[in-house]
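Readers should treat all values here as calculations from the given coordinates under stated rules, not as data from a laboratory. Owing to the predicted nature of the structure, the values given are computational and were not obtained by experimental measurement. Cβ atoms are built from the backbone, for glycine too; each structure is taken alone.
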Structure 1
Amino acid sequence: MGISPAERKKLERLEKKLGIKFAHLDLLNQALVHTSYAKSNQKEILFHNEKLEFLGDAVLNLVTAEHLFRQYPYLNEGELTKLRSKIVSQESLSRYAGKIELGKYILVGKNQEAIRSQPALLADTYEAIIGAFYLDKGLDNVRSFISDLFLKQKKEIEQMNDFKSWLQEYAQSFYDTLPQYKVIKEVGPNHKKKFKVRVMLKGKILGQGWGLSKKKAEMMAARSIWENIAKNS
């Protein structure tokens, strides 16, 4: 499938939004071809993005699993799996796709324009792009791309971490008891108050944290404890 000058310019605009550069632009082009477009234009059944999506999904899961394995050595298999599934979920992928207006670049069949904004289609296409970039530039380059896109978004990843639940499981497993949270300080006016929370376990102070709500302060305290566990593990 040849790429016209107009299509090439469109693909180059998408490259800039993605922050990557393809040596073989036809791979990026194929990643954008939905099966409905291939069928309506009587293209060969192989020329659409489903196989690239399959590959991209595998690569994304591998790179994410590797990162989490190294970053969170104190988590068990189930916890790592749960965190990975949230990072590479359809919701996450479609959100990133929306940020770069990926729907505008997807090739769909006649009378199928409405599907461009569907979260599932956006997520699948993003995975296809990852698969295409892997074929084009190899694992090291695609690892950098995925890390910059997903894994360095620390605030979002930390929000996905239920540190309190993990700490509770840890305390029950090793100490057969539950951690206790206590507000030890409040500062600021009522409309913008900050709370300081301390976490105790069998009379021992494990950690503390600040937050704009009691819940956030508890989460930050639990997080600080996990970080200490990670350093000493």
Structure 2
Amino acid sequence: MTALELRRVSKDYGEGPAEVHALRDIDLSVEAGALVAVMGPSGSGKSTLLTIAGSLEDPTSGEVLIGGTALSGMSRNDKARLRRRSIGYVFQDFNLLAGLTAAENVALPLELDGIAARKARVTSMATLEELGLADRASRFPDELSGGERQRVAIARAVVGERRLLLTDEPTGALDSANGEAVMRLVRAACKRGVAGVVVTHDAQLASWADRVVFLRDGRVADQTSPPPGPESLLASGPRQAPGTGQ
């Protein structure tokens, strides 16, 4: 099943001489269970693609479908409900709620979906433990380091029954060991059937993906599809990213 589809999506900002074409006629599909990395230089449209895919922005033209449903036909409330129930989103600035502990931040999406608080807490703690954060569960975001906040944001994004995971530089503030723990959690989510899109500058992170999409000047410049699947990745670790020469 196709979890995410962008059909000739374009996004423009400004008018006249100041107009910027952030995205131009983007076609992209991501199947359930697949992980796609999006790479490209600064200003190539990577983050704009992610916000449009997650219904946080509307395209200037083109169509976005999530689980086969077109976003253009949805009300603002319907889009908000879709994001809460179906999309895990990791922002560069984390967007954790300052008044909630790490465990409460991770459990919140589950509780909003009607899961009992005790069950949500158990699931939250198990996810934090996978990322080495069990001993930080009762801490508030301002009591955590940048890397710890990043891992809490990842845990919140993958918890529950999300169908689509959108991440913007998810390992940017992490050392290699914690970065690998995050990517194993992302891959485990994909193994459950979640479709993942990772925006990154890091070729090592992109090496975990099933497909790498390269953007330049708002257009898809190239795509690569290395052969090994998610199961072999989980067993053997990341594959070499295309073009790294290592």
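Each of 1, 2 could give distance in nm of label points 7 Å out along Cα→Cβ at positions 147 and 171, but the derived value 3.5 comes from 1.
Given a value of -18500 for helix-only ellipticity at 222 nm (-39500 (n - 2.57) for each DSSP H run of 4 or more, over all residues; to 500), calculated from one of 1, 2, which structure does it belong to? Only one of 1, 2 returns -18500 for helix-only ellipticity at 222 nm (-39500 (n - 2.57) for each DSSP H run of 4 or more, over all residues; to 500), namely 1.
Where is relative contact order in percent (Cα under 8 Å, 6 or more apart) largest, in which of 1, 2?
Max of relative contact order in percent (Cα under 8 Å, 6 or more apart): 2.
For structures 1, 2, which has the highest computed value of FRET efficiency 1/(1 + (r/R0)^6) of positions 11 and 139 (r between Cβ atoms, R0 = 30 Å, to 0.05)?
Going through 1, 2 one by one, FRET efficiency 1/(1 + (r/R0)^6) of positions 11 and 139 (r between Cβ atoms, R0 = 30 Å, to 0.05) is largest in 1.
The value 20.3 for Kirkwood radius over Cα pairs in Å was derived from one model only; which of 1, 2 is it? Checking each candidate, the match is 1. Largest in distance in nm of label points 7 Å out along Cα→Cβ at positions 99 and 211 among the labelled structures 1, 2 is structure 2. Each of 1, 2 could give FRET efficiency 1/(1 + (r/R0)^6) of positions 67 and 203 (r between Cβ atoms, R0 = 30 Å, to 0.05), but the derived value 0.20 comes from 1. Thinking of 1, 2, which structure, once distance in nm of label points 7 Å out along Cα→Cβ at positions 3 and 219 is computed, gives back 3.0? So the calculation was done on 2.
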